[in-house]
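Each structure below is given as structure tokens.
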Structure 1
Amino acid sequence: MNLRSACWSLCSIIALSLSGSAASAVEKLAPEKGTADPALPVIWYDIRQLGIEGQGWSTDLKAPYDRLPAKAEGKAPAAVWGLSHHSAGLAVRFVTDAQTIHARWSLIKGELAMPHMPATGVSGLDLYVKDSGTTWRWLSVGQPKAQTTSVALVGGLPAGEREYLLYLPLYNGVSSVELGIGKDSFLAIADPRPEPRRKPILFYGTSITQGGCASRPGTVHTAILGRRLSYPVINLGFSGNGRMEAEMADLLAEIDPAVYVLDCLPNMDAKAVSERVVPFVKKLRAARPQTPILLVEDRTYSNAFLISSSLNRNLTSRAALEKAYVTLQADGIKHLGYLHGEKLLGADGDDTVDGSHPTDLGFLRQAEAMQPAIQQLLKP
């Protein structure tokens, strides 16, 4: 290791050791709220005691980690209801001084991976830590081994109190998630986010929004943007869906976010866009007169430069969305933004697994394209 690398490593350790020094001001969980492990020197704590971020509804849930309320069954499309049991976007922030952090989680499906998406993204956990400033840095991934997995997420940490962020699986659901903390260490609820950053950014869309095909739950663009902008995120992406049904507008209108990001064109052709976008947005605006709404065009298919059907699909749906945007503006809808789709992915085609669903590189590019548009709408 050269001198520069050694200095960088030392500075990183010092920074991470100093972070989280205000942990004494937050609520620590009493050991009695956990369960001792007969085989390990740890106490297991249900993460629901720490507060789950990313749920638009905290009551009327059929299962504790659902993304839609129980009343959505029979109201939302059946496929959407089924996918709402996936924990995409759900996360927990916590503070601990533990030098080793264990995790144990049970999945609702035994299929851990998909042909084009690894098990770490489909069914894994993803751990980040905040440095001495405000930057979240990746620390460890929980690799699923079976329908129930118990692992040491990270060990050998320097002494010190730190704030952590743990993401739940993207394309599987969880029935339980626990953190294992040493008996001589504490686990605490993180401080609430300062105003106005307590309201979430709400993303509504398709399989891409849900996270297909990120390698880890923290590398989907919605999670990247949440960390960069320091906002909680609600991920209402539904694979094969996100088609702006009126019933979904009713559900989304119940949530009071900082901004609605509507990214549905990958699953909507021009006809559906023409029929549904204007009434969908007007329903949201009637319920939330001041909440910004961002309309997002679809990403360009990676083969659209040569395959005319792919290019036509992009051009026709975008033209319909832009027409809807103009109509909404003419009808007096305020606080409305529009994001063109050309730069959501790169022209090289190296950032998808199939010409449509992004890799981690694709999600990073998508986050970088969306960030200024969302920041503009978040301005007071």
Structure 2
Amino acid sequence: MVLTRFLDNLILVGALQGFVVGLLVVMNSRTTYAGRILGFLLLIMALACLKIYLMNTDALANPVGLLIDAFVPFMIIMPVGPLIYFYCRSETDRTFRIKANHRIHFFPVAIDLLQHVAAIVFALFVLVGWVHQNENRFGIWFDTYNQYADIPRWASMTTYLVFSFRHLSSYRQPGASADQAHNNHSWLREFLWVFLAFDLVWLCYLIPYVTPGWTDQLLATLDWYPLYLPLVLLIYWLGIRSLLLNRHELVRKKGSPLTLPPEQIAEASRLLQKAMEEDKLYQDPELSLPRLAGHLKISAKVLSVVIRQISGMSFTEYINHFRVEQIKMRLKSPDSKRFTITALAYQSGFNSQPTFQRAFKSLTGMTPSEFMVKNNDGLSKTD
């Protein structure tokens, strides 16, 4: 009795740590996208541990507890496999995001929710008098469903672990140094091997658990401890690692610039060139970095890095370069006398005369009037 109480308390402490660390990681605005995925993994595992603690301490062995157990989905296990896989992808590609086309990976969560939906429907039937609460086998079905739902849950986690190992073995991070790539892959290998070890422990428990005639004997002898004590250790380990990783990532962000894969730079450069040369977005006097990034459907941070890498300029310098080039071209044309220099500046996207004058001289080494005189045989115009 003392031992089981101690083990139950260990499971409770593990659940509490999972909730605290998971919420800290998820709610921290400076947490990386990959870090948030780890946070959600911790919350899912903590919720499962809480369910086992409540069961083992008979907190659910009363009418209110039975209703909570029936209606509250403590065991949301199906997303664990996809989250592991997407965590690996987001760690190897910092621009990766879970998008609409990835939602299909989370559709099997219906397996976790089906018995709770059925419980709600059954409760409604009891309320309207279509079935009698004491003349049904719903409780037996509910327990049996929970038992055999662990098979697809385990299969899902195993499948996505295989996907994750394959992704890690085939991926080489472009633009990363050898040390960065080694450290990143070393952590991900550790991460996957720890989850694989837990997956094997789960399999060893699952086989007798779903075997008719062995289930009751297994639970009476060992209860859930062979599965949930390792899960608690996993929560402790992952919680500590996620906090350390998040801290390391914040230091990395402050100390080193963002690097992008060459293929991402090439694609963003192509879109940027089209926006400038064909769409002529630089003519918009209200154009800003976030506005241009939204047009290109990339993040402002990525766009800033791309502009810096392909041109060596800041965003403002880059846009003003196109504006000045258009003005230079028009000043060289025969119809340049039809417009004042100021009018040309506004037509090219500048929104103030001083800004235009500074940008033009910075990029050409002369004032607009000097440039016009030099390129139009001494003909000048007044501003």
Inset, instruction - Could you figure out which one of 1, 2 the value 63, 23, 17 for semi-axes √(5λ) of the Cα gyration tensor in Å was computed from? - result: 2
Legend entry - Structure (1, 2) behind the derived value -24000 of helix-only ellipticity at 222 nm (-39500 (n - 2.57) for each DSSP H run of 4 or more, over all residues; to 500): 2
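Matching task: 3.0 is the computed value of distance in nm of label points 7 Å out along Cα→Cβ at positions 280 and 304. Pick the structure from 1, 2.
For distance in nm of label points 7 Å out along Cα→Cβ at positions 280 and 304, the value 3.0 is produced by structure 2.
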Inset, instruction - Assuming 6, 19, 23, 20, 15, 11, 6, 1 is P(r) over Cα pairs in 10 Å bins from 0, in percent, for residues 96-311 alone as calculated from a single structure, say which of 1, 2 it is. - result: 2
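Every number in this text was worked out from the coordinates using simple rules, so none of it is lab data. None of these values were measured; they are calculated from a predicted model. Cβ atoms are built from the backbone, for glycine too; each structure is taken alone.
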